[in-house]
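S.K.: In the part that follows, the structures are each spelled out as structure tokens.
Bear in mind these aren't lab numbers, they're just calculated from the coordinates by the rules spelled out. Quantities reported herein were computed from a predicted structural model and do not represent experimental measurements. Cβ atoms are built from the backbone, for glycine too; each structure is taken alone.
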Structure P
Amino acid sequence: MEISADVAVGTLAGLCSTSSFVPQVIKSWTEHDTQAISKNMYLVTVSAFSLWITYGVLIESLPIIVFNTASLVLSASILALKLRSLRRRRAISQGSMRQ
């Protein structure tokens, strides 16, 4: 089975793009520190991946659907960790204001 250059390049690009989120997910999860992460950036990123998935469905492109779904899961995980951290910090600061 011969793989065309466009499929090979697209697959490699998808693997690189998707795997780029893995270190941040691991770091955020293990260190419980998301202070340096931009909530707004990840809101836009999650929205963009959702749109890419929609585009992939419309043009029936399995690689676009698969890689962007994986990227969406990873970036949404980072966003969820960030939002959880913000809620905790807000609860702590409100608790200290009451005392």
Structure Q
Amino acid sequence: GTNGAFMGHEIQDIMDAAGKDRQVYWINVHVPTRRWQDQVNQDLASASKKYKNLHIIDWFSYSQNHADWFYNDNVHPNPHGLEYYGSFVAKKIVK
């Protein structure tokens, strides 16, 4: 998530706990102020190839060039950004 990179086993542990019969929706990260942003998003993309029931919601790409959606920290969505975040996530899950 937005608090640091994954340990090597964490994605696998979560997917094992979810099981193969459940669909898992995981939102990638937009944290340009953190050096681990790209690694987290790469780890999630790789995991989605391994687990057919893992769906990545690409908040990173969708939120690019929308600094007005974030507080000054450029990490946490402001009220305006939360509207876009919620709508985007809901549409991806329903899809």
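S.K.: Where is distance in nm of label points 7 Å out along Cα→Cβ at positions 23 and 39 largest, in which of P, Q?
M.R.: Once distance in nm of label points 7 Å out along Cα→Cβ at positions 23 and 39 is tallied for P, Q, the winner is Q.
S.K.: Next question. Given 3.9 as the derived value for distance in nm of label points 7 Å out along Cα→Cβ at positions 63 and 87, which of the supplied structures P, Q does it correspond to? Could you put the intermediate results ahead of the total?
M.R.: Details: P: 3.9; Q: 1.6.
Source structure for this number: P.
S.K.: If we compute mean projected area of the Cα convex hull in nm² for structures P, Q, which one ends up with the highest value?
M.R.: For this comparison of mean projected area of the Cα convex hull in nm², the top structure is P.
S.K.: Tell me which of P, Q gives 2.1 when you compute distance in nm of label points 7 Å out along Cα→Cβ at positions 15 and 31.
M.R.: Attributed to the structure labelled Q.
S.K.: Where does the value 3.0 come from, among P, Q, when distance in nm of label points 7 Å out along Cα→Cβ at positions 7 and 55 is the thing being computed? Provide the component values of the computation, followed by the final result.
M.R.: Details: P: 2.2; Q: 3.0.
Going label by label, the one that fits is Q.
S.K.: Looking at structures P, Q, which one was helix-only ellipticity at 222 nm (-39500 (n - 2.57) for each DSSP H run of 4 or more, over all residues; to 500) calculated from, given that it came out as -29000?
M.R.: Only one of P, Q returns -29000 for helix-only ellipticity at 222 nm (-39500 (n - 2.57) for each DSSP H run of 4 or more, over all residues; to 500), namely P.
S.K.: Can you tell which of P, Q yields 26 when relative contact order in percent (Cα under 8 Å, 6 or more apart) is derived from it?
M.R.: Q
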